[in-house]
Structure I
Amino acid sequence: MTAATERGVACAELLTAALGRGVRAVGAGEPARLLSWRGDDAMAVAGVTPVGTLFVRCTDGISHHPAEDVTLEDVALAVDALEAAVLDLAELS
């Protein structure tokens, strides 16, 4: 399987919604919904479990490249949003 030959996978709506609530809960505004068709970890595990993706803002939008750069503040916000999403999902189960 390679990114060039395989299709992307859809993220589970349950996880996407929980991540969105997590982003809102930490005051990061209204989350954007982005499509990612890269051959990444989601493609490797989607056959055995639902997947979701939380993107972290990168300087100048550069990602998966040596010039990729994120701020400590954005990483901390993403970790807090992920924690809020996990706790949100735990309440649903």
Structure II
Amino acid sequence: MDGTYRRINSVAKTLELLKYLASNGRKSITSISQAMGLPKNTVFCYVATLSDHNFIRVEGDMCEIGMQAARLWAEVKARKERQLAQLNDDLKQL
């Protein structure tokens, strides 16, 4: 996407948080806060919202990627596999 549209910092930070957990596994709020350079209260807000939507699983002070992230990937993968199968069928008919 070109630079015409402004970027939303909170969305960028949310994605950074998800990538951090995906790369580093189960982490505490404090660890996330330190790694991202964000206040703990801000991290709590991000985590609460992501947890509400099952993108993060929280146990006590520990957080990890939730099942919704896996579900999204599974949906994308299944769609791409269907598209590939359709393309293969089309090629066979040529």
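None of the figures in this text is laboratory data; all of them are computed from the coordinates on show. Quantities reported herein were computed from a predicted structural model and do not represent experimental measurements.
Taking relative contact order in percent (Cα under 8 Å, 6 or more apart) as the quantity of interest, name the structure among I, II where it is greatest. Evaluating relative contact order in percent (Cα under 8 Å, 6 or more apart) on every structure, the highest lands on I. Source structure of the calculated read-out (Rg and Dmax of the Cα atoms in Å, 18.1, 60) within I, II: II. Can you spot which of I, II the value -22500 was calculated from, given it is helix-only ellipticity at 222 nm (-39500 (n - 2.57) for each DSSP H run of 4 or more, over all residues; to 500)? So the calculation was done on II.
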